[in-house]
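Next up: the structures, one after another.
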Structure 1
Amino acid sequence: MLPVCRVLAYARGMRLLGVLGGMSWTSTAEYYRLLNRGVAQRLGGLHSARLLLHSVDFGPVADMQHDGDWDGTAKVLVEAAQGLEAAGAEGLLVATNTMHKVADELTGATGIPLLHIADATARRVLADGRRTVGLLATAFTMEQDFYTGRLRELGLEVLVPEEDERADVHRIIYDELVLDVVRDESRERYREVMAGLADRGAEGIILGCTEIGLLVGEQDSPVPLYDTTTIHAEEAVDWMLG
């Protein structure tokens, strides 16, 4: 007898997901792997995910981020999202935490649902019975309210690293991880930062940048980790097959 999820997928057809990627390509590649693996595990056989991918050039986007030109980044992503919608995408996934800074602009400019990464992560943390979490991410994500505020609205207490630690976490992301560079000394620095968050009361730590999972795993942290890339991809698979 076929599993229920497979029967439903055959009956209704798998939803077509539009993915806004390239920020960076390393994490987008991981999203592609996770989405396809998730569908294959659920449906079996030769099934894979129905996806439309728009991969932006991250160089200009990163420059605009550091210049504070969020209107410029919104314009790039809105045009890409509208293109995905016009091509038939039924939902939208932004394969990065930081660019959820412009989530409202994306939902306002399209008529398809946005699968928000912070919402998916908060649901997972709360389902595990945890309320206080540490956050590792870009400086934009750790220091601005678009992300931490959303997590707090959903019921979480969010701790961020100290100022010098935030600078190191951000630098390692942009100077190393987005370039597919993984260094042992950077892993050790992240371990120190995570230990500090745990000492301050974090019951778990959110890896709030989609590249961080390339550097550290459960073995590096004294408390459970919540890898937003994995969580986001798993919820997207649920949505595609729902």
Structure 2
Amino acid sequence: MENEIIRLVDIKRFFKVGAEVVKALQSISLTINKNEFVALMGPSGSGKSTLMNLLGCLDTPTSGEYWLNGKDVSKLDDNNLAEIRNKEIGFVFQTFNLLPRSTALENVMLPLIYAGYSKAKRMEKAIGVLSDVSLSDRMNHKPNELSGGQRQRVAVARALVNNPSIILADEPTGNLDSKTSIEIMGLFEEIHASGNTLIVVTHEEDIARHAHRIIRLIDGYVESDDVNENPRTVSYYETHKFGGNAPF
């Protein structure tokens, strides 16, 4: 399909642990279209972390096909997967994964080094996305000089800087308080509204309710795949009622 960005066809992922074979994904088939906002949910052992690693090209399936932007990436080697990751996927992690001795600006510029941009262009693009997430006044601060919410916004800016096909967020509010979680989800809503495809892996129902589609896994299978008819949206009041700097 023209609008399709991800297609999984009978994806299986088995791991050998000693003499035992763990069937983390037993058969997953689904499609995700451009500009969808999807929540991926499931209890521990459901296979959601394994599926996230496959979607992020951090791993390859035991069998089946993974088509990303019309290209079968399920059988690529590590070097080709790394290239796909840098071009096509922006990651946001629960633990931020920022370089502690580098400034916010340097952290955001990092993916552009691998993409081959000149230093001037790297700086221009990084300043632009940091401005988009309301961190123009913090770009020369190091992670230990930023709040948890500001660090996650740096991580979001880093994910966006290469204009990836999809943003893949793994428990992005897991280390944040409720106020900051609301701010980050409001930022994700803005990112989605601007045309990005967003996949959020979460175990929190409140976070999943912001998505327009919720996929639940159980025992390596898709248990349910439902449209969320009434996605939660972050209101202006919610992002400003405590004061401080909301990112929009």
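Each reported figure results from applying straightforward, stated rules to the coordinates on display, with no laboratory input. None of these values were measured; they are calculated from a predicted model. Cβ atoms are built from the backbone, for glycine too; each structure is taken alone.
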Label whose coordinates, when mean count of other Cβ atoms within 10 Å over residues 15-22 is calculated, return 8.8 (choices 1, 2):
2
Distance in nm of label points 7 Å out along Cα→Cβ at positions 71 and 103 derived as 3.3 - corresponding label from 1, 2:
2
For distance in nm of label points 7 Å out along Cα→Cβ at positions 143 and 223, which structure out of 1, 2 has the highest calculated value?
2
Among the shown structures 1, 2, from which was the value 0.70 of FRET efficiency 1/(1 + (r/R0)^6) of positions 135 and 183 (r between Cβ atoms, R0 = 25 Å, to 0.05) calculated?
1
Given that distance in nm of label points 7 Å out along Cα→Cβ at positions 23 and 55, derived from a single structure, equals 1.7, which label among 1, 2 identifies that structure?
1
Among 1, 2, which structure scores highest (criterion: mean count of other Cβ atoms within 10 Å over residues 119-126)
1
helix-only ellipticity at 222 nm (-39500 (n - 2.57) for each DSSP H run of 4 or more, over all residues; to 500) derived as -16500 - corresponding label from 1, 2
1
Tell me which structure, out of 1, 2, gives 0.60 once FRET efficiency 1/(1 + (r/R0)^6) of positions 79 and 167 (r between Cβ atoms, R0 = 35 Å, to 0.05) is calculated.
1
